[in-house]
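Bear in mind these aren't lab numbers, they're just calculated from the coordinates by the rules spelled out. Nothing here was measured: the structure is a model prediction, and the numbers come from that model. Cβ atoms are built from the backbone, for glycine too; each structure is taken alone.
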Structure 1
Amino acid sequence: MTAPEYRAERAISPADGAVSWVVVDGDLALHAEGCAFLAGLRGRDRSVNTERLYAGRAALFLSWCAGEGISWTQVRLDQMARFKRWLVAEPLPSRRREAGGQRRHRSPATADAILGTVCEFLRFCAIHELVDAGLVAKLYETRELRVLPPGYEAGEDGQFRAVRSRVLKFVVPETPFEFIEPDRVDELVAAATNARDRFLVALVAMTGARIGEALGLHRQDMHLLTDSHVLGCSVAGPHLHVRRRADNANGALAKSRFPRSIPVPEEAVTLYADYAHERHLRLGDEENPLVFVNCYRPPLGAAVSYQNAKEMFDRLAHASGIAVRPHLLRHTAATTWLRQGTPRDTVQELLGHVSPTSMQPYLHPNEQDKRETIERGAAWARRR
């Protein structure tokens with residue numbers, strides 16, 4: 001008898017079409033505890049993309065336990081250490097090999113993310129008395145922060161210096177986010193083949209919006225007049241509103257629960273006008289409230305999905321020779337603002353980050369920045 005293999009599957013509600021994720025075995029039987037864990041994520045308003053990732057990671061752990069003949073509900077700390085080693089030692093299944101015929105392996109960062117999700121899954125199960133709480137207690141330890149991360153508040157009496165930390169983890173150096181130089185954004189906009197795609201690329205690059213936020217925009221969120229008082233909005237100048245909606249037809253969901261407004265530059269307003277005109281010519285007076293819809297292939301008028309957007313950016317990368325992804329453009333916007341001297345709290349607000357610590361990976365001076373710093377120091381020394 002072979003060990004069951006588990007996998008993540010997308011589930012669509014027959015009642016309202018809502019998308020969720022489940023963990024199933026080879027016979028498509030639901031894994032009760034895995035599905036309960038994912039339902040708990042939905043209950044905490046985690047995004048559908050987070051749910052998808054966590055479903056795959058939980059399924060991977062359950063499959064490993066089954067393959068090793070281990071009961072996942074009774075897994076020991078030493079067995080968790082074996083799972084940790086396996087994550088980086090096991091070659092990834094792939095249709096192609098890297099240069100030299102080498103198999104691909106998970107990076108320590110990817111493996112650590114999986115390990116963190118598994119520990120969270122086991123902690124959830126311990127809270128609901130599905131696994132031994134003693135095991136979960138061994139997976140975490142309490143430590144005191146000696147050096148506080150940027151923006152971290154320790155409290156008046158230092159009461160928040162004590163944090164819970166995983167015992168099993170990979171040491172992953174923090175690397176700066178990738179970005180492109182701002183002038184290359186114009187190349188990407190020019191390489192897009194239609195008005196809708198040009199506007200989507202420019203919007204993400206100019207506002208730093210997440211792709212889920214962009215795909216979840218409604219036409220009523222686009223306040224592109226100089227004065228929006230007629231719309232009942234007191235925000236000055238052209239701008240858009242990012243709002244978290246759980247009922248978007250394409251499943252697009254803003255990551256943050258907190259709504260925010262983002263100013264929109266004149267160039268983006270012009271591109272939106274071009275897209276709105278082309279949308280009307282192709283679709284007429286259709287009533288889809290979402291901004292980004294299918295104008296060029298069936299089903300016409302349907303909301304653009306995450307997969308549609310990924311395919312568009314893949315085509316754009318091939319056409320332009322720039323390895324572009326939506327998040328790369330978001331990083332480019334943030335890096336550009338910081339280089340221009342924009343205060344970090346302003347950039348944090350524009351990006352929709354709740355914690356100031358999330359800004360740290362954006363702080364990556366380039367070679368020119370470093371050279372100018374050295375030259376300014378040398379000039380100061382000469383004057384002295």
Structure 2
Amino acid sequence: MKPEFYRKVLKNGMTVILEKRSLPIVAVSFAVRCGGINESAEEKGISHFVEHLLYKGTPKRNAKQIAEAIERNGGELNGFTDEIITAYWCKMPSKHISVALDVLSDMVKNPLFDQKEIDKERKVIFEEIKMRKDVPRVYVTDKIQNFLYDAPLGSNLIGTHETMSSIDRKKILTRFKEVYTPNNMILCVVGDADFQELCNFAEKNFDNKKGSVPQFKVVEKNNSSIETRKGVDQANLMFAYHVPNLGQKDAYTAFALGAVLGEGMSSRLFSEIREKRNLAYAVKGNSNINRDYSYNMIYVGTTKDKIEEVKKLILKEFEKVADELGEKELSEVKEQLIGHYQISMEDSVLQMSSLLLWEINGFFEDFYDFEKKIKTVNLEDVKKMAKLKNYSFFALVPE
């Protein structure tokens with residue numbers, strides 16, 4: 001049975017979404033349809049920078065008061081930037097939803113962008129850039145997208161020291177004014193809330209200004225490389241390949257193929273690389289499938305001298321799937337994907353994030369039909385997709 005779901009595009013252009021639940025909890029988010037995919041290579045990291053700065057104060061509240069308003073009412077406050085979205089959210093008792101709406105709307109409408117805070121937060125992001133480089137698993141995950149796409153999508157979402165140094169207050173204000181307008185925004189709530197009251201709030205508290213989101217061409221490529229580094233003990237490798245985008249034929253086939261190969265301890269690669277040969281502790285597959293770009297990836301942590309062996313095992317497993325995958329295994333994997341989808345819906349923040357991403361991708365109506373779509377995946381289509389023509393490969397290994 002589908003959840004109680006409401007969606008409306010208001011006269012001011014804002015989209016309001018509610019998945020109603022009976023528990024006295026709400027996850028509330030204001031999000032903009034803009035992220036890393038909407039940035040030029042020269043301004044990479046500006047969406048993430050703006051996200052940080054919106055927590056630093058408004059004329060009504062300083063940073064501490066923003067946090068206190070949510071946390072002292074039993075809530076938690078956070079945000080995230082992805083390639084297609086920047087979002088600000090909180091989770092709290094539903095009796096305090098008016099506080100959530102007031103604080104988050106204040107943040108996305110009235111940020112101060114104080115110069116001192118900009119300078120301070122830039123240093124924080126410099127440290128975040130270092131952190132992402134210092135954590136091998138995060139580093140190879142970031143790096144593989146560089147190998148799959150030309151800039152700007154291939155440039156790191158968080159930016160570089162050079163791009164972050166060049167983003168000044170004027171650029172931040174310009175981006176904020178052009179993007180943070182009601183027609184680019186979504187108010188998404190999962191929990192015990194009244195839909196009409198949400199719509200009334202969004203209509204009353206947001207004007208009719210129209211903005212636009214920059215668009216850049218997505219150019220696919222493939223590349224392979226091994227990087228050595230002092231101070232790491234384990235070899236971390238990432239194997240990735242392009243798959244059909246959402247809205248294209250076989251998009252759901254890509255979910256199924258990714259799960260057959262790398263989802264969970266029952267997956268083929270986990271069994272082959274870890275259980276049979278003890279070559280790794282972590283073997284993990286993941287799908288990043290969107291309207292404008294999509295890929296599946298496989299992460300393995302192993303030893304330096306086993307890199308080529310692991311890579312050959314991955315390629316061999318694709319061949320075996322293409323040759324011998326059967327209906328029984330595919331049926332079991334479909335049930336696994338459906339089960340994971342259903343379990344993920346339990347977490348209201350995760351559900352809120354999923355609804356936002358599917359809305360921005362333009363397929364909000366398909367989100368609740370995931371089970372039906374997965375069930376239609378055809379065995380021959382999965383086997384055909386497993387016949388890889390190209391792929392990208394990156395490994396960070398001890399020197």
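Given a computed value of 0.00 for FRET efficiency 1/(1 + (r/R0)^6) of positions 76 and 284 (r between Cβ atoms, R0 = 30 Å, to 0.05), which structure among 1, 2 does it belong to?
1
Distance in nm of label points 7 Å out along Cα→Cβ at positions 196 and 340 was computed and gave 4.1; which structure, 1, 2, did it come from?
2
If mean projected area of the Cα convex hull in nm² is calculated from each of 1, 2, which structure is the one that comes out at 26.9?
For mean projected area of the Cα convex hull in nm², the value 26.9 is produced by structure 1.
Where is relative contact order in percent (Cα under 8 Å, 6 or more apart) largest, in which of 1, 2?
2
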